[in-house]
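S.K.: Multiple structures follow.
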Structure P
């Protein structure tokens with residue numbers, strides 16, 4: 001059986017040590033480490049984590065290479081992210097969130113996983129994301145929190 005391909009945004013990695021989110025972030029990361037999922041890792045995730053303390057960076061590094069997929073930049077990703085912003089799916093200041101969504105969409109992630117309820121895991125925004133994706137010949141993407149992915 002083919003593994004689900006999960007795009008984890010920075011909030012999931014940072015949530016590993018956050019009192020509010022640690023339980024489900026840690027469980028999801030353990031499952032990624034064990035190979036239950038294929039973890040998609042984008043340049044924007046790596047860039048954001050470079051600003052974080054080393055112990056947070058180590059969380060991502062703990063996922064074995066054989067259970068992860070490193071994504072490369074493609075100009076279509078920036079174009080799609082700009083469409084999310086120009087269509088006001090996300091506010092202009094959320095350009096990094098738009099890039100996370102664009103990477104997950106462009107590379108066909110089964111699920112974008114995030115704790116960002118304001119800009120990503122948000123019922124109204126998800127419908128707008130789907131509309132932009134369809135208009136630009138991409139598939140809608142499932143967007144859930146770690147808790148929802150784990151079925152808890």
Structure Q
């Protein structure tokens with residue numbers, strides 16, 4: 001088993017503090033995306049699940065990189081310290097920054113998909129909309145005919161009574 005010097009242990013602890021801070025910042029950013037995007041419950045649940053899976057794999061990989069995969073007390077304390085520092089000192093200060101990042105990212109995302117889907121929308125409107133309008137018109141006429149037929153039958157029943 002490899003023993004680390006005190007300076008290596010402090011460096012690993014500082015790395016884990018930064019990693020915990022980054023993890024909390026990304027969690028805060030994710031919550032801002034949920035609020036700004038007005039995501040449904042299903043999207044939020046899927047987003048939370050993927051977020052947890054991503055950070056679990058990332059934490060495992062960073063532990064392999066930082067301490068050779070060993071979970072030591074100073075590594076856990078560093079991670080907890082980074083989370084605590086972010087929650088106590090930075091959460092309120094970075095709220096506006098997270099909202100601006102979320103708004104900007106969502107704006108770019110919507111514009112990207114609007115540009116990317118433009119040829120498909122034109123194709124849909126020119127090829128499929130005439131057929132869809134014909135089917136709608138046919139169903140509307142069929143419903144009107146059925147309503148008119150019901151009225152005729154009701155009127156005949158009233159007349160015979």
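S.K.: Match the computed value -0.85, -0.92, -1.06, -1.10 of log10 I(q)/I(0) by the Debye sum over Cα atoms at q = 0.16, 0.17, 0.20, 0.22 Å⁻¹, for residues 31-110 alone to one of the structures P, Q, and report its label.
M.R.: Q
S.K.: Using mean projected area of the Cα convex hull in nm² for the comparison, can you identify which of P, Q gives the largest number?
M.R.: When mean projected area of the Cα convex hull in nm² is calculated for P, Q, structure Q comes out on top.
S.K.: Which one of P, Q has helix-only ellipticity at 222 nm (-39500 (n - 2.57) for each DSSP H run of 4 or more, over all residues; to 500), as calculated from the coordinates, equal to -14000?
M.R.: It was calculated from structure P.
S.K.: Comparing structures P, Q by distance in nm of label points 7 Å out along Cα→Cβ at positions 23 and 47, which one has the largest value?
M.R.: When distance in nm of label points 7 Å out along Cα→Cβ at positions 23 and 47 is computed for each of P, Q, structure P gives the biggest number.
S.K.: Now, a different point. For relative contact order in percent (Cα under 8 Å, 6 or more apart), which structure out of P, Q has the highest calculated value?
M.R.: If we compare relative contact order in percent (Cα under 8 Å, 6 or more apart) over P, Q, the biggest value is for Q.
S.K.: Distance in nm of label points 7 Å out along Cα→Cβ at positions 79 and 143 was computed and gave 5.7; which structure, P, Q, did it come from?
M.R.: Among P, Q, the structure yielding 5.7 for distance in nm of label points 7 Å out along Cα→Cβ at positions 79 and 143 is Q.
Every read-out reported here was derived from the displayed coordinates using simple, explicitly stated rules and does not represent laboratory data. Computed from a predicted model, the values in this text were never measured in an experiment. Cβ atoms are built from the backbone, for glycine too; each structure is taken alone.
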